[in-house]
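**Q** Next up: some structures, all given as C-alpha cells.
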Structure 1
Amino acid sequence: MPGLKDIKRRIKSVKNTKKITYAMKLVSAAKLKKAQDAVKASREYTDALGELLANLSRECEGADFSHPLMEAHTEVKKVRLVVVGGSRGLCGGYNTNVNKRIVKALDELGEKHPGAIIETVILGKKPAEFYRLRGMKYIASHEDLPEDANLWPIDDICLSLESDFLKGEIDEAYLLYTQFRSAMSQSLRVEKLLPMDSSSSEEEGTEFGPTGLTLFEPSPEKVFEQIVPRILRTKVRQGGLDAKASEHGSRMVAMDSATKNAGELGNKLQLKHNKLRQGAITAELLDIIGGAEAVD
C-alpha cells in the first residue's frame, strides 16, 4: 500500500500534468478558431466554383467540347491516392481513425480495380509513419508542413496529378481526408479527384439550381478550360484545411478530457491522502493515550 509520501508525489505529478493539458487545450482552441475561419472561407469559394462549373456544363451541354481532365480512361491500370493526415499526436483517435480509413480505402480501390497499381502521396507525418511501420510503400511524402494548410505544396501535387493523368501514367486519383464539421464531429471521406465530374458537387449534397442568364467571356469553352484545373487545386486545398481543423478540434477535445480526468484523479488521490493522514494521526493519538494510561 503506498505511503503518504508516494501519494503526495503522485498528487504533485497529476497537478503538473493537468496544467500541461489545460495549456495545450487553450493553444488548440486558439488554433482551431483560425482553422475554422479558413475552412469556412475556403468552403464558400469551393462551392462557388462548383456552381460555376455546373453552369458551364449546362452552357456547353450538347456542344462537342470537354476537358482532358474530365475524360475517363478506357482501362484503369494505376490509381493514385492522396492522403491528408495529422502532423502530431495527442489528438485522441484522430490519427488512428485516419490510418484505419487508409487500409479500408486501399482494400476498396483494390476490389474496384483488380490488378491495378495503387500508389500513395502523403501529406502529414503520422500517416507516413504508419506506412513505414507497416512496410507499405508510397511515392512521395510531405511531413514538415506548416500550420497553415494554404502554405502546403498543393500546387506541386496537383501539377503532378494533372501531368501524370494527361500522360496516361495514372488513370484515376482520389483524396482521403477528414471533413471538419465541428470540434466534436468530423467524418473521413474518400473523394474522387480525377477524372473530374461536373456533377460531383450535386452528388455530395450541394444542388445548384438555375441561376438565370450567365454571360461567359471570352467564351464558355475558354472559361471551362481554365476553371477545371483550378477546381482540382481547390478540392485538394479544401481537404488540407478540413484535415487541419479536424486535427486541432480533436486535440482540443482530447486535452479537455485529459484535464477533467486529471482533476478527478487528483481529487481521489487527495481524498486517499487525507484518509491515510487521518488514520496515522488517530494511531498516534491512541499510542499517546495508551502510554499515558499505562504510566498512571
Structure 2
Amino acid sequence: MKVTPLAEAVPRPRRVAVGTFDGVHLGHREVIRGADTVLTFDPHPLQVIHPEAMPKLLDSFAVKRDLIASLGVDELVILPFDREFAAQSHDRFVDAVLVERLGATHVSVGENFRFGRAARGDAEYLRSRPEFETRIVPIVEVEGETVSSSHIRALVAAGDVAAAARFLGAPFRLEGEVVAGDRRGRRLGMPTANLVPDDRIAYPGHGVYAASADGRPAAINVGVRPTFESGRGVLIEAHLIDFDDDLYGRTIRIAFLARLRGERRFDSVEALVEQMRADVENARRICSAAASVSRP
C-alpha cells in the first residue's frame, strides 16, 4: 500500500473512504470495504480542535497504516489537520480535497461523519453532491452493542482484550521500543522485553496477558510489579516464550489475545516464579489455539 501526503496526491479516479479510523474497528472496516483509497487525518482532529477532550488513541500511525493495508487498500492519503484546515468550510473540503485533489468518483463514510468548519458538513451533504456517488454506512453493532472507538477504549482499559478484539475484528495491538530494565526477569529465569507505554496511546489495564509479540507467543505483564518496590511506574513486560535474543533498541509489536489474571503482590519470589511459569504455560496454550484457528 502506498502512503501519500495529500499535497503529493495526483488526481485520478478514486473510490475514497474518509474518516479518522481510530482502531480500524469493524465499523471502519465496513466504511473501507470496496475503497481503493483511504483518506485520514493526522493528527486526530480533536487534538487540534479540543485538545482537552483528546482521548488516548487505539493505535499509533504505524499500526493504523498496517491495519488499513491488510484490508487490501491501494493507497493511504494523509491530510495534515491543523487550525487552518479546521476553519475550512465543508463545501471547500469537498471541492478542494475530494474533487480537485483526489478525483473521487465514489466516497464512503460512516453515518455519523461530520466535517468542515463547525462540523456543518455531514454524510447527507456528501450524498447531495453530484460529482461522486456517496455510500453511507450505518452504525455497526456486535451482539447488540454499538461498535465505537470509545467503547473499545474502555474495554482495553478494563483489560477485556478478548471483547475488544470482537469489536475491532482483530486483536488489540500496540508497539514500542524495547528499553533496558532492571534484568530481574532474567535473574528469575523469565527474561522480558520492556516497553514504556506511550501516554498518548491506549494500553490494557494492569494484569497478565497471553499475547503475540512480533509473531511469537508471549506472556505479558502490564503494571507496576507490586512484589518489588521498583518505583519505575507502569511498564509493559513481554516474555517471549522459547526466545532469548537481545531485543534492546528494537521496536516490537504486541497483539493481546486474552487476560490471564490481575496483577498482584506475592509473599515470596518463589511464589511469584511459580505463578509466572503457570502464566507462561497458559499463554503458550492460548497462543497455540489462536494460531491454529488463523491457519487456512
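**Q** Can you say which of 1, 2 returns 1.00 when FRET efficiency 1/(1 + (r/R0)^6) of positions 19 and 75 (r between Cβ atoms, R0 = 35 Å, to 0.05) is computed?
**A** Clearly, the read-out refers to 2.
**Q** Now for a separate question. Can you spot which of 1, 2 the value 28.2 was calculated from, given it is mean count of other Cβ atoms within 10 Å over residues 243-250?
**A** 1
**Q** A value of 32 was computed for relative contact order in percent (Cα under 8 Å, 6 or more apart); which of 1, 2 is the source structure?
**A** The correct label is 1.
**Q** Rank structures 1, 2 by mean projected area of the Cα convex hull in nm², for residues 139-250 alone and report only the one at the top, that is, the highest.
**A** When mean projected area of the Cα convex hull in nm², for residues 139-250 alone is computed for each of 1, 2, structure 1 gives the biggest number.
**Q** Follow-up question, since we're still on this one. Name the one structure among 1, 2 that FRET efficiency 1/(1 + (r/R0)^6) of positions 27 and 107 (r between Cβ atoms, R0 = 35 Å, to 0.05) of 0.45 was derived from.
**A** Working through the options, I get structure 1.
**Q** In addition: For the read-out helix-only ellipticity at 222 nm (-39500 (n - 2.57) for each DSSP H run of 4 or more, over all residues; to 500), a value of -21500 was computed from one structure; give its label from 1, 2.
**A** Structure of origin is 1.
**Q** The value 57 for percent of Cα pairs over 16 Å apart, for residues 51-90 alone was derived from one model only; which of 1, 2 is it?
**A** The read-out comes from structure 2.
**Q** Given 20.8 as the derived value for Kirkwood radius over Cα pairs in Å, which of the supplied structures 1, 2 does it correspond to?
**A** 2
We did not get these values from a lab; they are worked out from the coordinates using the rules stated. Treat the numbers as computed from the prediction; the structure is a model and nothing was measured. Cβ atoms are built from the backbone, for glycine too; each structure is taken alone.
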